[in-house]
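Quick heads-up: structures coming right below.
Every read-out reported here was derived from the displayed coordinates using simple, explicitly stated rules and does not represent laboratory data. The shown structure was predicted, so the numbers you read here are calculated from the model rather than taken from an experiment. Cβ atoms are built from the backbone, for glycine too; each structure is taken alone.
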Structure 1
Amino acid sequence: MRYYICCLCISFAMFNTVFAQTSVADGPWGAGATWGGSSPGFTGLNNPIINSYVTVGSDAANQSLTFANSNGRTLTVNDTLIVFGDVTFNITKNNAAVTVGAGKVLIIFGNLEMGKNNAGVDVGAGGVLVVTGNITAALNNGVITGAGSVFTSGTSNMTGSNSGESGDLTALQNSTQFEEVAKYVNGEKEVPLPVKLLYFKAEVSSFVTLHWATASEIDNDYFSVERSENGIDFYQIATLMGNGTYDGLLEYEFIDEKPQAVVEYYRLKQVDFDGVSETFQPIRVETSSVMPKHKISLYPSVVENGQLNIVSDQSLYIHDLSVYSMKGGDMISVGNSQRSTDNAYSLAVDQLASGLYVLKVQTTEGEIFTSRFVVK
């Protein structure tokens, strides 16, 4: 991904005969060492590329960035950029672009002015753009795209939408994905870390395939894949080794061939070498196309000892039981059902008079099963 972005930036720069300066080390924008030579300055900017952790104005001087009075100026963030003032593209010029890479961070403690026609902001998956002021584009024709997240406490006249999280700074504080960024914006932490987990999603075919990716890893020992049938009680079904410390995109995959219910919940737990762990938000997956329907049977079909047994060919979780007389009328109250094994229940029907009845079973997954039985 980084090679692809840089190639695009270089090609774009050559087309416009403008050299794009690239940061090479963590540090303040105005320091030459940050750029491996000389700083591009704070005004008249062309197409800077941020490949490290860079701050603008943390020393209370030169807190804003202003781009050249030209069309097609770009700002590309492939790591982390913190601006303690405004970022401004000339409002009379066209085709300005801000790109925040997958899992990367751009925080602007001020306004983002995108200029005139065809302005664009793109935030990659797992990336985040935070603007404490307004996001504007002249003529109201700017577009926001990407699978990342955008938070602003001001207003925005940009059209389109990102598919990640969005909202004001309150929504940022409530975000579990961007806890480090939220603390930094609140002044609670010195340095926000680039977002690690880009996505966690499932694909259902003849089995369930879980996909996830990280933008960077620090001391990552392994991932624990956990599953739950009710969204509350999770248990481990697999572990996948991590990649220790790595800066770059990594993709993972796990196949669950035997889900236990037509609705499953999956979540990831990441464990460091020192045992410190982080558990991510679960996802809900409908696995009805994978799971065979329950095959439920009753025995005995003629009840003489006051007990009816309900048996399934797979794990059974009953949400509701109803008994009706074949003579008609309302539901009949019976005794409590008792779970005898993972796939079986017993139901006390000793208070029922002799006759023919119908039992209706509704599972926790929403399946409904009916069957007749006789009480002697």
Structure 2
Amino acid sequence: MNIQQVKFDCHHFKGGIPCKPNKERNKTCDGCNEYSPIGKRILIIKLGAIGDVIRTTPLIVKFREMYPDCHISWLTQSPDILPKSKINEIYKFEFTSVYILQNKEFDIAINLDKEYEACALLQQVKATEKYGFTLDNYHISPATPAAAHKLITGLFDNISQQNTKSYLEEIFEICHLKFNYEEYLLDVDEPLNIKWKKLANEASGKNIIGLNTGCGVRWLTRLWPEEYWIELIGKLQNKGYYPLILGGPEEHEQNQKYAKITGASYPGVYSLKEFIAIANQCDLIVSAVSMMMHIATGLKKPLVLFVNIFNPYEFELYGRGEIIQPPTGCDCYYGSTCKRSNHCMNDISVEMVLNAIKRNI
């Protein structure tokens, strides 16, 4: 066999190491009946927060539908959250990955981040079609006119507040596609932790209500009051539900306090994979806008979502659950501090949340 017979365009080709058909079945390219030629080569650049990465995965569904034989590469800071079986190559954002991608060629390259490093890469990468955001000398620029509106809404709050499209509608339009409610993609492992098995047994026969009490540290204006969480937990318990307190390291101390006061279950802090597996056991999840919101959507769980400082049209719940907003409105659009003496999140009552849970469980 000579080099001319090597099928470099095969999905099984691994670069400098044996492919799976060769490793397991001694196949070589000359006469191999497992040859699977690559169609479109697609690069997605989405570096940002875990939640933002999750909510970009519907693009994979669309591209797999349009180009079943496509090869998808994804560059991100959060590689562990991506569905491994649906993406051919996942790159962690670091020098080696960027260097490799700068020296490859793609049919389609997409950047949906407005950070300079992501825009610079789209500007430099070789691709027949480019969508999203790139660099024009010293400033961020739309790669095509379709991205101009999303750039403008990021620059001007008053224009952003007028938007009536979801984030998914917007990113699909940026890529010159139509959003048809393609779902999130999220890998889920079974929870094997002994402690969690015990909790699951305790909840037997009851609807498990996941309560994600935190919202990250960037916009603390999204926090629901401590006393409201405690009251909600008590009312859920009285009505025969099984409240399960959820959160990460930032909420750990607070969640321990809630568990101690109410006796509700709090599994503690887990790895991301374990956290997703635990959330998957819930029948409904209550959360502010956070990573948990996107995990719940990816798990296809009914979601009661608190929204105050953001445009509510941005969030797509796929008909599962509902958005709850302060009845008095919010004066702090994308604000990290509250302008009111009485925080608008105080106006979302426990009864409002409890009734929403009942409607959507």
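1, 2: which one has log10 I(q)/I(0) by the Debye sum over Cα atoms at q = 0.12, 0.13, 0.15 Å⁻¹, for residues 102-301 alone, as calculated, at -0.77, -0.85, -0.98? Walk me through the intermediate numbers first.
Values: 1: -0.72, -0.81, -0.98; 2: -0.77, -0.85, -0.98.
This figure was derived from 2.
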Tell me which structure, out of 1, 2, gives 95, 47, 38 once Cα extents along the principal axes in Å is calculated. 1
Give the label, chosen from 1, 2, of the structure having the highest value of mean count of other Cβ atoms within 10 Å over residues 22-29. 1
Calculated from one of 1, 2, FRET efficiency 1/(1 + (r/R0)^6) of positions 134 and 310 (r between Cβ atoms, R0 = 25 Å, to 0.05) reads 0.00, and the structure in question is 1
One of 1, 2 was used to calculate distance in nm of label points 7 Å out along Cα→Cβ at positions 54 and 270, giving 2.5; which? 1
Work out the source of 13 here, i.e. which of 1, 2 gives that when relative contact order in percent (Cα under 8 Å, 6 or more apart) is computed. 2
Among 1, 2, structure where helix-only ellipticity at 222 nm (-39500 (n - 2.57) for each DSSP H run of 4 or more, over all residues; to 500) as derived comes to -9000: 2
